[in-house]
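In the part that follows, the structures are each spelled out as structure tokens.
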Structure P
Amino acid sequence: MSQKNYYAHETAIIDSGCQIGSNTKIWHFSHIMPNCIIGERCNIGQNVVISPDVVLGTNVKVQNNVSIYTGVICEDDVFLGPSMVFTNILNPRSAIVRKSEYKQTIVKKGASVGANATIVCGITIGEYALIGAGAVVTKDIKPYALVIGNPARQTGWVSEYGHKLQFDKDNKAICPESSQEYILENDLVKRIK
């Protein structure tokens, strides 16, 4: 374990081989299993389970009652809402061991996953995508996409600040909070720098 320059509540369990970045906070009754990598300034809420070998980037926010299973990688600035869950096997069975079949799931920089959402393994959630509460995500999600429902379907696009984007006749949009500009080309959104 790295030198302890993070906070862990006395009821949290942190197994051997974990790397935890500075200024990270791990709250009540959470379990960080072996060989996890957790970046700086993360916040791990109450009753969170982070399975072996999970990787969380810098400034990842994990709300209460979240399960993050082996195979998940969350890049910087990801938000995981209360009670959301990842899977890591497509066809789980209690009597059949399939640990060698774990699928990788990647949540790209700045993406947010709403409360009680389920993310089925083996997919990528694009940068700054916004997954609505209770959504069941079964396929890749494009950067800046807004998706809701079961199964999740795209209903629009959002800015890096999480506001729904309204595109004009030139396929350009402006975030009402940040004034950042975006363009929609070939069914993909990009921020205009």
Structure Q
Amino acid sequence: MSRTVPARRASIATRTGDDGTTALLYGRRVAKDHPQIEAVGALDELNAALGLAKSAARNAAARHDLEKIQHELVALMGEVVCAQRDAARHARSQFARLDEAALARLDAAVARIEARQPSFDGWATPGANPSAAALDLARTAARRAERRLVGLPRAGRRLRPLLLHYLNRLSDLLWLLARTAES
């Protein structure tokens, strides 16, 4: 009787980062504290916070909208993690890219909530309920990611203005969603 041995899968532990470096898209290596890696890390934290907000959301529509935003963030991260000299290559690639329609969707969502004239007074104190708290956590992660992206041109990485516009609008939307979730 022969025994089939399962194929060995590649390990997540490649050990290539043991020297304190990591790879950008297309293989260029940089220090793990490089501004682009800091920006991608902040975006990754935002994506995780959105996952928490999605799991705490009270309705299917909200979960769907947050998941769509998560997918858009993956596209945004792909563009940010590309070295400046590879930006044109990324633009020509089949990788998903954030587009104006994504920003317009966020703008429309902000307008829909503001049209309902939600009640809020002054500075928000997060934690009214798990859903609102998770949205506030995502909002603060979005602002941190935005700050990291703003600094990238000083490190030699120019980004399309759309990426910053998207993050700015996303944090506005998350603030409004959190206030709505409090009621």
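Readers should treat all values here as calculations from the given coordinates under stated rules, not as data from a laboratory. Since the model is a prediction, treat every value here as computed from it, not as a measurement. Cβ atoms are built from the backbone, for glycine too; each structure is taken alone.
P, Q: which one has relative contact order in percent (Cα under 8 Å, 6 or more apart), as calculated, at 10?
It was calculated from structure P.
Taking 36, 16, 9 as the value of semi-axes √(5λ) of the Cα gyration tensor in Å, for residues 85-132 alone derived from one of the structures shown (P, Q), identify that structure.
Checking each candidate, the match is Q.
Figure out for me which of the structures P, Q the number 1.6 belongs to, where distance in nm of label points 7 Å out along Cα→Cβ at positions 45 and 149 was derived from the coordinates.
The structure behind it is Q.
Given a computed value of 15.2 for mean projected area of the Cα convex hull in nm², which structure among P, Q does it belong to?
Answer for the origin of the read-out: Q.
Tell me which of P, Q gives 0 when you compute helix-only ellipticity at 222 nm (-39500 (n - 2.57) for each DSSP H run of 4 or more, over all residues; to 500).
Answer by label: P.
Between P, Q, which one scores greatest on distance in nm of label points 7 Å out along Cα→Cβ at positions 61 and 125?
Q
Have a look at P, Q and say which one yields 71 for percent of Cα pairs over 15 Å apart, for residues 13-116 alone, as calculated.
Of the options listed, only Q reproduces it.
Work out the source of 0.25 here, i.e. which of P, Q gives that when FRET efficiency 1/(1 + (r/R0)^6) of positions 29 and 69 (r between Cβ atoms, R0 = 25 Å, to 0.05) is computed.
Q
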